[in-house]
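These notes open a run of structures that come right after.
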Structure P
């Protein structure tokens, strides 16, 4: 629909579709791996062709190939440590100290051998998901110091991502239910969009939500005894809910009904002792707890709009949830994620989390107004949406322009830059060329295009740059 142009353009950058499609052919022709096997793990032949390894011919073969994908023990330890210290706050899908001990045990007890009969392949899937997150999102200088140069990073990040699904399939994760599979899939979100696996990830997340519900992760209320397992389950469930509800625009539906979830938010606590800390003290759950507060608005908005019968009443719901979103952003944001001096004793990621919160909050304003964004450029009745989304887009571009050089590169930076620049482009198109705001908005779009064009190992950024260049 013409009124949905902004959404369609953004979907192009994601490699996803908006229209109804019965999939008589691949929806993602740019992803070339064997769907029947989870991945094509063949080695290149002298002719340059890749010999696939079929799991129905030799179930052990893919696992032996996966073994060749693991870096040495020291590099694995370095990457795991980096993920726990610099990336885990962004998704909170597993318990860092527990996972670090499990990595140590993997090498001490099994010699780092994936094919050992006692090794849990669903845990190996989590290991590959953690490594993929480092390779796709980690700081380039720090990865280079670990010995991973750009060309190898591009290859390994994609192969490691596919290794996760190979391990899960080999472990029959949909029959042998385990929290490890859910942790692996939730952790993959941070790398999936960057690497161009958004469609696959949405399906995996839906399966993870169902596995999690089968394990009872949606029923972790205060009657559950306090232990690491409870807090790990709460953190994981929080992430699965957030991803499901933020994904509503892609399918106009959601899988997890908030009314059926009785799990309370994870504690703001010390990661080892589980001692509860003041909300002013940053912990690994701080960012995800706040993000989940925002995510809770999305299914409620979706239902409220669906139950309204006129454009007027539907738009009233949009305005209502716009106010709710602003209230959360201003009143419920933890003090440590607000602007101001950073306490030297705080983790180094606090500055990155502040940037992520600012970018995400601005994008969610656009998300709330999404269905009326294109219409707002031609219909004065929706002028508030136009002004609101332009302001939010400028906020996003301002924050992107101040990203820390020593920080990770998260998919939200690329995705929300695309969303902001599309909004600004549509605004330019619907203004007179003499309007003084056109040069300002064009400059912002050009800076966004330059940022996306410089991004390495990101299908999301490269597709977004193509869309913006066309506009």
Structure Q
């Protein structure tokens, strides 16, 4: 086998390792490719968490042998000499028969991944074409061992996030059920007012809230029942209702007579007399404090999930520590410049924190290489946008965070990746993060180059305004730096 063929084998195995995000899929695909390149028909992955000398382990994966597949997932005895710390291509036939219980295997390759995992490749006859195992497989096996650990960490993180999400959802559902039970058991607060705003009547729930008997409320204006700030708001809403004649539904925080702060939903409408003239206002409010607290709990759980994912990236590449924080800060500043709403800004900031999460699947030695990447390495790195989408798509955020991560390398003219989207087909948040990501990268040191000056970075944005970058986003970014004196956060900056 010549050098080009060996490089092709290494490249194929590296791509296979970097493509999968679960342990099961990773082991399946890697064993399949190893079987292809060695010509062996059968492959196994053995797990031995207690070490090489424990004498037993678990069959984690079997490919190519129906009988052996029946033992997949089982704990089995391992014959002495089967495991070891070195690659071995001459496992004795008697040892293979003792292990498999089948006489047909005469040739075996042992590929140790780490102290807890070993790959066995089995064949009925000696292989005609031998790979230089000691030179080809050690770096691949080391990379595979790291990938297994990353996949295990990712699966554990996903399980934790799912559990926290379920707990938050359960809390929200409990709050909703409580509110429903409350409405059935206790009448909601209801009141009636004439067209001048004087109370005509109310129910006991309303009386308890304001701390007055119904007979003491009737005939009074809101200013005689509620604190001045609330009374002014109620009077303004009443005036708007009479003018527009459209039902009102709004949220507000009120204080009961006992001093308890409550988030409430108000619903108000007009009622009419027999001549179809405005007779007055009927309204009700429902205490939704528990629901608001549950929603905030769910929101905090999502924010914590984002922080955990972002932290995972920091541990992968210390040379870019703080990158996500700075990109998020700049992206939100650009969003404010573009007058985005508070809800959209929050989603934008969180998406920026995990826009590069797909890089968790890229070998760290490529991410931290102190030179510019070659074509093959760059193609591998480009996979992080789609990998990020795969990681995030099943997490139910109230914002399109998975799609934003998927699109943050798309260009306005369609020349970007991974899907070649163009113009308005790219989410605005992704276009903003694209500019913020590029600006932060140019203003920060990287292993393969020094940071650029502000003038050079601005020149790059201006040069590619409209082709790579959204012109409105570029203008907003330049306004921040040139007119408002914006600076990237320095607390975690690496120069």
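Bear in mind these aren't lab numbers, they're just calculated from the coordinates by the rules spelled out. Predicted model only: the values in this text are computed from it and were never measured. Cβ atoms are built from the backbone, for glycine too; each structure is taken alone.
Quick notes on this one:
- Given 9 for relative contact order in percent (Cα under 8 Å, 6 or more apart), calculated: source structure among P, Q: Q
- For 36, 26, 22 (semi-axes √(5λ) of the Cα gyration tensor in Å, calculated) the corresponding structure among P, Q: P
- For helix-only ellipticity at 222 nm (-39500 (n - 2.57) for each DSSP H run of 4 or more, over all residues; to 500) computed as -16000, the structure of P, Q it came from: Q
- Among P, Q, structure where distance in nm of label points 7 Å out along Cα→Cβ at positions 83 and 427 as derived comes to 4.5: Q
- For distance in nm of label points 7 Å out along Cα→Cβ at positions 147 and 331 computed as 2.7, the structure of P, Q it came from: Q
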